[in-house]
1. Comparing distance in nm of label points 7 Å out along Cα→Cβ at positions 65 and 121 across 1, 2, which structure shows the greatest value?
2. Computing distance in nm of label points 7 Å out along Cα→Cβ at positions 9 and 169 gives 2.6 for which of 1, 2?
3. A value of 5.0 was derived for distance in nm of label points 7 Å out along Cα→Cβ at positions 57 and 185; which structure in 1, 2 was it taken from?
4. Determine which structure produced the value 47, 13, 9 for semi-axes √(5λ) of the Cα gyration tensor in Å, for residues 97-152 alone, calculated from the coordinates; the candidates are 1, 2.
5. Where does the value 16.8 come from, among 1, 2, when mean count of other Cβ atoms within 10 Å over residues 73-80 is the thing being computed?
6. So if we calculate relative contact order in percent (Cα under 8 Å, 6 or more apart) for every structure here (1, 2), which label has the highest result?
7. Rank structures 1, 2 by Rg/Rh (Cα atoms, Kirkwood Rh) and report only the one at the top, that is, the highest.
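What follows is calculated from the coordinates using simple rules that are stated; it is not laboratory data. Quick caveat, the model's predicted, so the values are computed rather than measured. Cβ atoms are built from the backbone, for glycine too; each structure is taken alone.
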Structure 1
């Protein structure tokens, strides 16, 4: 379903979010007070506007409350980041996603109305560290401080066995959401599903469970 997004702050993170959403077929309004950043996104989003988002009247004139989701991607200016989040909440924006620099900043954003707080630098650092340590880990999505979804390459140590025999849920609290063998994808595989070397497993689990699983795989 096509949705309407507004992205406020067009640094590397904000610009990347805006362009990706537009490429996915959604309507995207990109806003920044820097003319150069706005010009760079012109033609790559639905509309790019140079405007001062710190001004409440400016936000109203943009019809900001009509968007499905507004992303506050203002980077280094924490005060402006929080202020814009507050104003968006007061104007009745349905869903506010705000970028935080650290945990304390994130707590403040949550208290003033952000529906979701993201930590791009921290999360990318975590994903890179895991990828550097384990060659079997393809990708990771952190759902919360405790739970993550991972794409893991099956090694010969666990290959040629069924999920029932591996018993990952009982041993590690790991749920296998999908299996990929070449072009074939099996969603919610049963206990009789066979794991072959180089298959890709999409798994959900706790930090501790995933760490234990990776030790067994390697």
Structure 2
């Protein structure tokens, strides 16, 4: 069983450093063709910018980057390192720079392109793609928060909650945690809650929290 991480959706961010504007854009790209098409789209949209630096990482192992006229090593590689550090794949990022007339130096450029990529990825969010076991937890209202905590502790995610006389939590549990999760729920509830497996799915689920520093 394998898992991998992708952007949850499109992400955009903008900031200004010494009058230079940096616009970061992140998208999901499952192939190099998709990544290059997005890069071409951004270059066309921001044709009047001084630089459109880019990078992408595709799950089949393809990694590419471009400094697009910036000093070598000051843009593309730092951008790609953000994706590597976050473990994100099937991702393309383009950072557009409108030059403000003040030189930033290699160190300043490195920090700016790193920040722009991280900000855009943070705006996009990160999802984990993996196999999940779909599980229902019928419980009382008094037990609900404890069940949510147990699901989180097992690496699971509460996908939905049905409210009635009692509560039914619909939880996605990592495949390898399913059996131990069910046993722990039974033990923690003194047998009053039984985890019911309703199916399996392989899909992307958003993670809580932003990108790692």
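1. If we compare distance in nm of label points 7 Å out along Cα→Cβ at positions 65 and 121 over 1, 2, the biggest value is for 1.
2. Source structure for this number: 2.
3. Source structure for this number: 1.
4. Structure 2 accounts for this read-out.
5. Matching structure: 1.
6. 2
7. Once Rg/Rh (Cα atoms, Kirkwood Rh) is tallied for 1, 2, the winner is 2.
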